[in-house]
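Have a look at these structures, which come just after this line.
Every number in this text was worked out from the coordinates using simple rules, so none of it is lab data. Since we're looking at a predicted model, the values are computed, not measured. Cβ atoms are built from the backbone, for glycine too; each structure is taken alone.
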Structure 1
Amino acid sequence: MALKPTIYKTKIQLTDNDRHIYTELNMTLALHPSETPERMIARLLALCLEYEEGLEFSRGLSTPEEPAIWRHADNGTVQQWIEMGHPEASRLKKALGKSLGVSVYCYAKSTNIWWTQNCETMARLDNINIFQFIWDDIKMLAGWLQRNLSLSVNVSGDQLYISDNQRVHTMQIIRLQHANDH
């Protein structure tokens, strides 16, 4: 018998001071049996950082031709393609061919090694933003996960201020590559 995903009901009060976004997000997230809680919290934070109307989680790990998060235009074209982890350059080139822009959110302990090995290749790809979450922050926030999760996420510059009803955490987002740096 196949294992079923664990379902999380999330409510996020999102404030992005830089982009003047003030909204409440109510979502149902499925933690696939092959997904870690750390990846799920990183996906949730990436969605907050990139939030625009219509941005949504894809069907997930079981659909490898899709990104973790995306946004479509009314005509079906992909406007935003958001990857998690350490994707191959060939995957990002394909994503660029299918969308207007690509972002990558790295969250693992091995990100510095991956970046050292891939930064020159990534620099040749236009229209790609690459960010790094600090692993210790992601690991700690994964410990906050509950089946009914209520968070306040405040984005200001390269800082995220995250709180639930009991705790507050500040984390820095590291920009490894910006699309306009070329």
Structure 2
Amino acid sequence: MALTVVRASIIKIKADAIVNSANIELQEGLGVCGAIFYVAGAKQLREACRPLAPIKPGEAVITPGFSSQAKYIIHAASPRYKKYVDKSEAEEILRIACLNALNLAVENGCKSIALPLLSSGSYKFPIPDALKIVVNTAEKFLAENDIEIILTLYNSKAYKYYQLMYMGIERRRLDGT
């Protein structure tokens, strides 16, 4: 199918699965995580996450979507960027977290998945680097899988980076140059 990039809150997107930028304890957090817990029903989601925790950075698990619009919530533990001396290790963990989330969606029969820009909020992953990793991982995944991936960029800074990094590329591809 396709990769679509939108500037929106992930909780507003209609998809079979939404991805939570989760902490390793699968507890309610800030940002995307807090919004997802709120919209899904925090008590139910906490109870569903409790037996699945803890997970390691890069791992992903799935729960029902409860009161959210999504059938499933996929919780992907992405890296805290500043924790890693070797930045390539953080990059690889981010790629694996994204890939594990996408694989869980396909394994559970999802036709669409909404994915935030993992690690780029409170985990301080540089937005341009996170964009490259997430977009490249999604594009490679789409070459072998039939699913709609909706990359949600919540803030204007991330969306501006996306426009600078990819919009010209898309126009050239459409023009055939």
Structure 3
Amino acid sequence: MKYTFLSISIFLITIESYCQDECIIFKKVIDEYVLKYRQPGIKYSSTTLIVLETPNYMRKIVITDFLRYKNQYNKFHENTLFDFIERNQDGLQMDCSKYPKIDIIIVNQEQSKNWEKLLATYPDWNLSILEFSNIGFNEDKTQALLYYGFDSGPGVGGGIYIILEKKRGKWKKKAVIPAWAA
């Protein structure tokens, strides 16, 4: 009984740590790539981000992409890519309750097409459809890979893959790999 309780406790602590790292990484990307580029001179009471549950523009990643990432960052781990591929078989798993003063609304492809309705429903919307992948980690959770993209209307948008590493408890961006641009 004692070992069962210990095993369950370790499992729950591991899950909590995993979720904390994901939240920290998503917040870092939101701060550096979304909030940083908001319209200047406007006092925002809150911000609404519209996020696709499945990215439109993230192409299917396969193991041969490992060399592309490794060329951009020579310390890139193969098991980070394996985890990224595995975790992105399903739709986005983002805990939207962890970001103060930011409302994250996850929509499907059909909902994302009606921009007028989105703006009427969410007047604090930043007028871009955002895309995030689930985050892939290496085995010891010191390296992460995720995709971020945005679509701001016809001919305006782009996407990148971001490699991060955790040193002394902090996640640092190590490489940004272009995916697409319009």
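Of structures 1, 2, 3, the largest value of distance in nm of label points 7 Å out along Cα→Cβ at positions 67 and 155 belongs to 3. If helix-only ellipticity at 222 nm (-39500 (n - 2.57) for each DSSP H run of 4 or more, over all residues; to 500) is calculated from each of 1, 2, 3, which structure is the one that comes out at -7500? Label of the originating structure: 1.
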